[in-house]
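Values quoted throughout were computed directly from the atomic coordinates according to the rules given, and no laboratory measurement underlies them. All figures in this text were calculated on a predicted structure; none of them were measured in a lab.
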Structure I
Amino acid sequence: MDKQALEIQFFSLLRNLTLSGYYTSKMGIEDLGYKGNMPNVWDGVPQEVLDQHGVAYEEEWLAKCVDQSKRGIMAEWDENGNLLT
């Protein structure tokens with residue numbers, strides 16, 4: 001490898017490490033405006049997508065999984081893996 005190729009490779013590595021370090025620091029994350037995993041409202045898969053694939057929600061699951069009045073309730077399952085809440 002010639003000298004110029006090594007210089008380019010070194011500069012590229014140094015730049016990538018510097019940017020990776022910055023954007024994984026508290027200041028860099030704030031600069032990006034990243035909020036992290038936050039709770040939000042999920043109304044389920046859009047109806048047009050369900051129709052396109054020929055599927056539909058069961059009413060029991062809609063009541064358990066998409067009812068926004070129960071957003072603060074933690075999910076619970078029985079010993080067989082069935083959703084209780």
Structure II
Amino acid sequence: MSGFISSSDKDSLMRASYYQITRNFTKTVNRFVAFKDEDKLIEIPHGIGQRSKFVDLMIRYFETLEEYEKCNKLLKLKELVLMAGD
């Protein structure tokens with residue numbers, strides 16, 4: 001990912017995704033929209049095992065920035081995603 005976008009763009013993307021998926025856990029578990037911008041939408045389908053991997057990617061990113069509150073919230077979301085069948 002770092003070869004395609006700048007670090008500031010990566011940060012913006014990760015923060016936008018974080019706020020999108022942590023805004024409402026119930027909606028996220030039912031329909032995992034990882035990114036939304038006007039008419040652009042990136043959704044991770046249910047049942048392919050990629051939702052928890054995406055959350056893990058975000059956790060690793062925010063760990064490097066030492067933003068542990070975000071990591072904690074993402075861990076709670078990951079538990080719900082796994083319970084729902086990822």
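When log10 I(q)/I(0) by the Debye sum over Cα atoms at q = 0.17 Å⁻¹ is calculated, the result is -0.87; to which of the structures I, II does this value belong? Provide the component values of the computation, followed by the final result.
Working: I: -0.87; II: -0.67.
Going through each structure in turn, the value belongs to I.
Looking at structures I, II, which one was relative contact order in percent (Cα under 8 Å, 6 or more apart) calculated from, given that it came out as 24? Write down the numbers at each step before the final one.
Values: I: 14; II: 24.
Working through the options, I get structure II.
Which one of I, II has helix-only ellipticity at 222 nm (-39500 (n - 2.57) for each DSSP H run of 4 or more, over all residues; to 500), as calculated from the coordinates, equal to -19000? Before the final figure, lay out each step's value.
Details: I: -14500; II: -19000.
Derived from II, not from the others.
Taking 23, 28, 21, 17, 11, 0 as the value of P(r) over Cα pairs in 10 Å bins from 0, in percent, for residues 10-49 alone derived from one of the structures shown (I, II), identify that structure. Could the numbers behind the result be given before it?
Values: I: 23, 28, 21, 17, 11, 0; II: 29, 57, 13.
Value 23, 28, 21, 17, 11, 0 for P(r) over Cα pairs in 10 Å bins from 0, in percent, for residues 10-49 alone corresponds to I out of I, II.
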